[in-house]
Structures are given as structure tokens and as C-alpha cells.
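Scrolling down, you'll hit the structures one after another.
What follows draws every value from the coordinates through simple rules; no lab data is involved. Since this is a predicted model, take the numbers as computed values, not measurements. Cβ atoms are built from the backbone, for glycine too; each structure is taken alone.
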Structure P
Amino acid sequence: MPLSGKQFTDLIPQLQSICGKTNVIYHADELRVYECDAYTLEKMPPDAVVLPGNTSEVEAVIKLCRDRNLAIIPRGSGTSLSGGVLAVDGGVVIGLSRMNRILDVDFRNRRALVEAGCINVHVTQAVQSEGYLYAPDPSSQFACTIGGNVATNSGGPHTLKYGVTTNHVLGMEMVLPDGETVWLGTQPGGPEDIDGCDLRGAAIGSEGMFGIVTRVLLRLIKAPQSCKTMLGIFESVDDAASAVSDIIAAGIIPAALEMMDQLIIQAVEEAYKFGFPLDAGAVLIIELDGQTTGLSSLTDQIQDICRNKQAREVRIAASKEERALIWKCRKRAFGAIGRLSPNYLTQDGVVPRSRIPEMMKFIKQTAEKYQLRIPNVFHAGDGNIHPLILFDEKDKDQVKRAIQAGHDILGKCIDFGGSISGEHGIGVEKVDFMSRQFSPEDLEAMMKLRKTFDPDMRCNPDKCFPSASRCIDFTLKKQISA
């Protein structure tokens with residue numbers, strides 16, 4: 001429960017003594033910034049927010065919270081789309097935004113040691129002059145942090161070929177909920193292969209429930225020698241989805257394979273003026289990379305596949321600038337949705353690639369059922385869908401219908417043999433679906449692992465598990481259940 005007056009006034013000076021007065025936030029109007037993340041349907045301000053500057057300060061804050069039996073909630077940039085950083089029942093948010101440095105770059109061993117608050121894209125920007133990059137590239141990579149990426153095992157368009165966060169994190173420093181600092185996985189300067197259980201892998205995707213990640217050792221890869229970026233323009237989503245299946249069936253694994261439907265096309269064209277045909281049913285962004293030799297023949301093969309699936313046109317980016325603009329349109333598509341609707345709810349289900357056409361038909365039927373617009377922009381290559389359910393939060397009936405539409409879509413993902421999350425995590429949004437996707441035995445095993453790291457369950461509580469509390473407002477709850 002939120003702290004009482006005396007508890008609160010006693011806590012603040014102690015937090016300030018650890019991190020400095022300017023790095024502790026506790027006034028009600030300032031805490032509103034931290035009442036939610038990019039999932040805005042549920043809101044609850046924490047008791048306080050503290051912004052430590054190093055691991056020692058994180059340790060001290062956590063020990064103080066341990067002694068007072070307070071919840072601790074890690075937070076990066078707040079770009080989570082599942083309510084993963086909400087202070088559902090009060091507590092202290094530990095924001096890592098000040099811990100944003102790239103500490104060391106080891107080109108010889110292709111590694112970078114960064115603090116958890118380091119912005120994703122800053123890693124690639126720091127190493128690209130030497131011909132390297134950090135592969136995971138979420139659409140929010142200009143804002144999201146490495147620590148947040150670790151929490152949800154984030155992906156991105158280019159992870160179709162290169163893999164998600166867990167494939168590019170060698171090790172990490174974590175402060176446990178009792179204040180002890182441990183290192184999981186490969187040590188900086190140490191050999192890549194280590195003995196014993198892969199606790200690094202277990203912690204990635206744990207949504208901050210195991211401890212506070214403070215430093216991360218990243219794997220760097222060589223930038224590809226060449227790339228070809230294509231834009232396939234289709235009359236329908238079905239044709240575009242069939243082309244996706246045929247490209248993979250042909251044994252071609254593009255670096256990225258992304259789809260945008262007509263509503264998204266219209267929004268990004270209005271925002272960025274790329275030249276998308278507004279009457280197209282869907283477009284595919286297809287990117288190949290690798291050695292220059294051989295890319296031309298693969299490009300020709302993909303063009304043939306797209307044309308066989310009734311593609312109206314297949315454009316090839318003529319310059320680096322044109323390629324950059326294509327990716328700008330894709331990665332900022334969510335932002336462009338503001339031109340269509342004051343609010344949207346982003347889903348993050350996964351279906352087998354072969355079932356994308358069926359899933360798109362179901363989403364269309366769902367939009368009609370609930371009388372809402374649901375544009376789609378997603379990672380078509382790996383079946384990770386991101387339908388955007390448009391609504392106006394001022395209209396409570398629209399909110400109710402948006403939530404129900406999202407539930408129907410996630411349920412259908414499970415029915416199709418997929419998953420309720422590909423990269424956004426469970427947070428508070430999807431807790432009710434965990435018992436649908438997993439057996440009681442599965443959930444018990446997950447809980448046992450969680451309690452191994454956090455016996456008192458004070459670290460980012462009320463997330464992921466079906467028994468978690470919710471902070472969605474009671475009026476809305478009544479409307480949803482009516």
C-alpha cells in the first residue's frame with residue numbers, strides 16, 4: 001500500500017542522502033510523469049522516484065527499501081507497451097536514466113560494456129565508424145534503453161535474421177532485491193563460454209522481477225558489406241502475407257521482412273511524405289544484406305515471388321537516404337497513428353507465419369465486430385503482429401470495446417498455436433492470459449524461479465502472473481465486466 005505520511009517524510013531524506021536532492025522525485029505533480037508507461041490504460045503513481053548515478057547508489061537504495069519492506073520498480077525510458085513499470089501498489093521507482101554511459105568498447109572481441117540506461121541506438125552510433133553495429137533494433141530504439149530491452153527480450157525488424165536481445169547479451173550485472181550485486185553470464189574480459197546454468201538467459205525477459213540490471217555486456221557484429229532494401233506494393237494483405245510465406249519457403253532469410261496495411265500507409269504518408277500509394281492494400285519492406293556478390297540474384301528472386309503474388313510494383317531503394325526514409329516510415333509508424341486517433345492500444349501477439357492471412361482476416365472481423373479501426377504494422381517474417389486498436393479514452397464505451405478487441409486477438413493467437421507476446425512482455429496488461437497459455441505446472445515453475453531471485457516478491461511486483469493485482473480504475477473495471 002502507498003506510504004503513510006510519517007513513513008513518507010522519513011523516507012525522502014534518506015533517498016536524497018544516497019542520490020542527491022535533485023535526483024529524488026516525490027511531489028504529486030512530478031510523479032504523474034511516472035504513473036504509466038506507453039500502455040496508458042492503467043495508471044498509478046509511485047510513492048517516490050529515485051535516479052541513482054551508479055551501481056553503489058542502486059545497492060544503497062535497494063537496501064533501504066528492503067529494510068522498509070518497500071516494493072522496487074526498475075524503469076528505463078518508459079517505452080514499455082504492457083504496463084511493465086507500473087507501481088501497482090505503491091513503492092519506489094528506480095529510474096536508470098542517469099546511468100546511460102557506454103563504458104568500454106572492445107572491438108577485438110566484438111563487445112561493448114554499457115550501463116542499463118544507455119539508449120539502444122547509441123550503441124550502434126558509437127561503433128559504426130569501425131564497421132560494427134548492435135543488431136537488436138526495436139522501433140523505439142531512439143528512446144528505449146538496453147536495460148528495458150533486457151527486461152522484455154526486445155526484438156525489432158532486423159531480428160528476423162540476427163535474433164533478439166538474448167542472442168546479443170553476453171552477460172549482465174544485477175543488484176538483487178536484498179542489495180547483493182551479482183554478475184550473470186560472461187564477464188567483461190572473460191571467455192565467452194561459461195560453465196553452469198545459464199542464469200543470464202533466465203534473467204533476460206524476466207521483466208524486472210529478478211533484480212535491477214545495472215550494466216550489460218553486449219555482443220557487437222560486423223556491419224554487412226551491402227544491403228538491398230525493397231518495397232513491395234500489394235493490392236491486399238492476403239497477397240502480401242502469401243509473399244512472406246513464399247520468400248521463407250524459398251530458403252531466403254531476409255534481414256528484415258515488415259508489413260504495413262492501408263491505414264498505416266495512409267498515416268505514415270501524411271506524416272513523412274515518402275510516396276506510398278494510398279490505395280495499396282499493403283506494403284512489404286524487404287531487406288537483404290550480406291556480401292555484395294549474390295545479393296542481386298536474391299533480389300531478382302524476391303521480385304519474382306512478389307510479382308507471382310500479384311504485387312503491383314517492387315521498388316528498390318536507390319540510395320542510403322531513400323533506405324533511411326523507408327525505415328523512418330516503418331519505425332515511426334506508431335507515432336504517425338496520432339493523426340488517426342487520440343489513443344491506441346498496441347497488441348503484441350505471435351502466430352505461425354503460415355497463419356498470418358487467417359490472423360489478418362480475424363483482426364478485420366474483430367474491427368467490424370467492435371466498430372473500431374485496427375491498422376496493422378508488424379514483423380511479418382516471424383509472425384509477430386502489432387495490431388493498433390484505435391479509440392478515444394474520453395469515450396468509456398470505446399475503451400471497453402478496445403480492451404475486448406485486444407482480448408479477442410490475443411485469444412486467437414493462442415488458438416493458432418502462437419503466443420501472447422513476442423517482445424513487449426506481459427506486464428500488467430496480459431496477466432489474465434498467462435493461465436490460458438501456460439499450465440498450472442508451468443506457472444508454478446516460473447514462480448519458483450522468480451522466488452529464487454526475489455523470495456519476498458518486492459521487485460517489480462504485480463506483473464506477469466495471473467494472481468497479480470491490477471490498478472485499472474474501478475469505474476472502468478465495472479464497465480468492462482458489465
Structure Q
Amino acid sequence: MYKVTSNIAEEFISHDEINETMAYAKAHAHDRALIEGILNRAEECKGLTHREAAVLLDCELPDLTERMYDLARRIKQRFYGNRIVMFAPLYLSNYCVNGCVYCPYHYRNKNIRRKKLTQDEIRQEVIALQDMGHKRLALEAGEDPVNNPIEYILESIRTIYDIKHRNGAIRRVNVNIAATTVENYRKLHDAGIGTYILFQETYNKELYEQLHPTGPKHNYAWHTEAMDRAMQGGIDDVGIGVLFGLDTYRYDFVGLLMHAEHLETTYGVGPHTISVPRLCKADDIDTADFSNCVPDSVFHKIVAVIRIAVPYTGMIISTRESSRSRERVLELGVSQISGGSRTSVGGYVREEREEDNSSQFDISDRRTLDEVVAWLLDLGYIPSFCTACYRAGRTGDRFMSLVKSGQIANCCHPNALITLKEYLQDYASPTTRDKGVAMIAHELQNVPNEKVRKTAEDFLKQIENGKRDFRF
């Protein structure tokens with residue numbers, strides 16, 4: 001039975017509803033009138049149901065597919081403009097008690113070197129990230145109640161926020177750790193985290209249990225209902241995602257949107273972010289062992305339809321993807337990317353030798369943060385290091401109401417320029433700095449409110465004179 005407001009995983013993610021939706025979409029892949037009607041409704045920028053989105057994903061009419069891509073571009077521009085938020089992952093520990101067959105952190109892997117950062121090592125990693133120019137981190141750790149208890153995570157968050165090195169500071173710590181209790185989510189909220197992120201991996205319960213044969217992650221309901229507990233614990237910015245390539249992409253695409261619908265309907269605010277990682281090669285994991293890997297053309301269409309279906313939600317792409325693939329999905333909907341990332345424990349301070357590998361997955365885009373920033377500027381994007389909304393309490397429904405009304409641009413656009421200026425002053429290469437200065441001068445003219453523009457110009461001058469941390 002499908003019940004969008006139920007707190008039972010198998011009811012708000014209904015296997016029968018997903019199968020019926022996929023069958024419906026397949027049967028209407030050439031239904032021009034239906035698809036045009038869905039696209040017409042999508043033009044209102046109020047989102048689509050999971051079933052409507054599935055029809056668009058299965059659409060086999062080339063002209064309507066192109067219209068779909070054009071609409072995704074326009075929706076992205078309307079709500080997020082040409083701003084791209086920058087972040088980096090920080091891996092604290094790869095100790096894990098789970099047996100996930102697609103992840104090299106699984107407890108049976110004897111090849112990977114197990115490592116857990118001390119608080120002093122975390123300080124070194126954070127200083128290295130600050131010296132790159134990062135202001136926003138995604139904290140990562142395997143699930144291990146002995147080595148990685150919640151107390152370790154909380155202590156690490158305090159350490160990260162306390163580090164002030166030169167002009168550097170981490171202003172937002174997002175957290176990607178295993179499903180936990182309402183009490184622990186309340187502790188994370190009180191510690192001042194930004195977004196709580198947890199990927200479902202796959203919404204297919206039977207396959208999920210096969211892919212997670214041992215460990216606490218085997219419990220499908222406990223994992224799938226984690227966002228409900230996070231909301232109940234006071235965390236109103238949550239990020240969801242699947243690992244495309246485990247099950248068929250159609251199944252997990254529908255499940256992902258059903259999860260977004262459940263959060264929106266039940267708590268009044270949908271996911272703050274949706275991530276779209278694809279299965280990739282890792283230490284003892286070979287993608288040839290999986291038969292559902294997603295080709296680029298399909299992956300790009302998935303991103304475009306998600307942007308149309310949930311227009312207000314941020315979308316994240318990691319360095320799993322190549323620079324070419326990232327360029328394509330930035331155009332179609334992605335609003336946040338990582339740069340200069342390391343997926344190994346302690347990897348920012350020193351590069352690991354192959355025999356000492358502790359990374360979770362292979363990186364495709366190995367460029368430095370400065371190279372990524374310069375690339376974005378060349379493409380006409382504003383690399384943004386902004387964390388203002390989180391720090392000003394604009395989270396959850398308060399953030400979403402500003403996004404839906406279009407008012408968020410009055411904050412985000414000037415904040416992006418201000419934080420880009422900080423990066424250019426403190427960390428950029430001369431070439432990147434020249435590109436960024438030209439971008440800021442051009443984009444200031446696009447700030448419609450004269451008072452905001454004048455204030456932004458004043459903040460930019462103060463940054464040149466050594467002041468930091470301004471925000472709207």
C-alpha cells in the first residue's frame with residue numbers, strides 16, 4: 001500500500017507503486033499529448049509527481065526531450081542563477097562494521113588500510129582545506145560504534161569549527177554518517193551541523209538487503225526512515241540520494257522522488273539537496289560486477305528530470321564524475337560541486353601510496369580547487385563559498401519559502417560575489433584572480449536592488465582592505 005505521509009518505509013516507498021509507475025511510463029513513452037501536458041505543468045515551476053517525472057524520463061520523442069533539457073536549464077537559472085556552491089568531503093575514519101558489497105570500507109576487505117583521524121590530525125586536514133580556500137565541508141565516516149561513536153563525530157565537529165587559520169574558517173559542516181537515533185540527530189543539530197546527508201543506495205528492499213548482507217545497515221526500514229528521525233531531532237536540512245547503478249536507474253529514480261514527496265508532504269519541506277552519484281571503481285570493487293551501470297546520456301537525462309521535478313532542491317555532483325560529465329550536468333541542474341577532493345582518510349595532508357590506500361572510491365576529476373574555480377569562471381559560473389543562509393537561520397521551510405518566492409537571489413547572488421572575492425584575495429592563482437575580478441565586476445551590474453548593490457560594493461572594498469566574513 002502506498003501512503004505518502006506514512007512513517008513506515010515500505011508504505012511511503014511502495015514497491016508496487018514503483019513498478020506500476022515504471023509500467024505506466026513505459027506505456028506512455030511516445031504519448032505526445034501526455035508528455036506535452038506534463039511539460040506545460042512543469043513550466044509553472046511547482047514540481048512534478050514521481051509518476052509524471054517517470055514519463056519524462058522514459059520519453060522517446062526527440063523534440064520533446066530537447067524541450068525538457070531547455071526547461072531544465074531555465075528552471076536552474078530561475079532558482080539558482082549561475083552560482084555554483086563549492087565544498088569538499090573530509091573523511092574522518094574508514095572503520096566500518098557493515099558488509100556493503102559495493103563499498104571498499106566493508107569489514108571483510110583486508111586490502112584497505114584502516115585509519116581514524118585523531119583530533120590533531122583533523123586540525124591538520126582542516127588547515128590544508130582552509131589553505132585551499134574551502135569554507136564548507138561534508139564530514140564522512142564509516143559506521144562503527146566502537147571506533148566512530150557519535151561522541152567522536154561531535155568532538156570532530158567542534159574541532160573543525162574552532163580552527164581559524166590565517167583568514168580561513170570552515171563555516172558550515174555537513175554530515176554524512178550512518179542512520180542513527182532521534183537523540184543522536186538532536187545532538188548533531190545542537191552541534192550546529194548544516195545538512196544531514198544519507199544516501200539510500202537503492203530503494204529496492206530485496207536488493208538493498210542483498211547488497212547489505214551484514215551489519216546494522218542491513219535493516220532497510222531503519223535506514224530508509226532515517227530522514228524522518230532526523231527531522232524529528234530538529235534537523236530541517238536533509239540531503240538524500242541513491243547510488244545509480246546498483247538497481248535499474250528507473251526504479252531508484254522513482255523511489256528517490258517518492259522520498260522527496262514524503263518529506264515535503266509530511267514535514268512541509270522537501271530535501272535540501274539531492275545527490276546523484278554513479279557507481280564507480282574502488283579498491284576491491286569492480287563496476288563489471290554490476291549490470292545496471294548508467295551511461296552518460298541517461299545520467300544527464302536523470303539530472304534534467306530531477307531538476308524539473310523538484311525545482312527548489314539543490315543538486316550535488318562529486319568528483320566521481322569526469323570534468324566533461326560535470327560540465328554537462330551543471331548546465332542541466334546541478335548547483336553544488338566538490339573541488340580538490342580526496343576520498344582517503346588523511347588525504348589532504350599527504351597523498352597516499354597505492355599500497356596504503358584508504359579511499360572510498362576512485363576520483364575522476366583530479367583538478368585542484370583553483371583549477372576548478374578557474375574552469376567554472378571560464379564557463380560563466382560564479383563559484384560560491386557562501387554559507388550565509390545556514391548561519392543566519394534560513395534553513396528548512398524558511399529557506400525553501402525564500403527559494404520558491406524567488407527572494408533568495410537577493411541574498412545568494414551578492415553573497416556569492418563576496419565569498420568569491422575572499423577566495424580571490426586569499427587563495428587564487430594570479431590567472432584565476434584576474435578571471436574572478438572580471439566576473440565580479442560584470443555580475444555586480446546584475447544585482448537589481450541598488451541598495452544591495454552599493455552595500456556589496458562596500459563589502460568588496462573592505463575585503464580588499466583585509467576584512468572578512470560579510471553576508472546578506
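Match the computed value -14500 of helix-only ellipticity at 222 nm (-39500 (n - 2.57) for each DSSP H run of 4 or more, over all residues; to 500) to one of the structures P, Q, and report its label.
Q
Suppose distance in nm of label points 7 Å out along Cα→Cβ at positions 254 and 454 works out to 3.8; of P, Q, which structure was it derived from?
Among P, Q, the structure yielding 3.8 for distance in nm of label points 7 Å out along Cα→Cβ at positions 254 and 454 is P.
Can I ask one more? Compute relative contact order in percent (Cα under 8 Å, 6 or more apart) for each of P, Q and report the one that scores greatest.
When relative contact order in percent (Cα under 8 Å, 6 or more apart) is computed for each of P, Q, structure Q gives the biggest number.
If you don't mind, there's one more thing I want to ask. From P, Q, which structure was P(r) over Cα pairs in 20 Å bins from 0, in percent = 25, 60, 16, 0 calculated on?
So the calculation was done on Q.
Ranked on distance in nm of label points 7 Å out along Cα→Cβ at positions 350 and 382, which label among P, Q comes first with the largest value?
Going through P, Q one by one, distance in nm of label points 7 Å out along Cα→Cβ at positions 350 and 382 is largest in Q.
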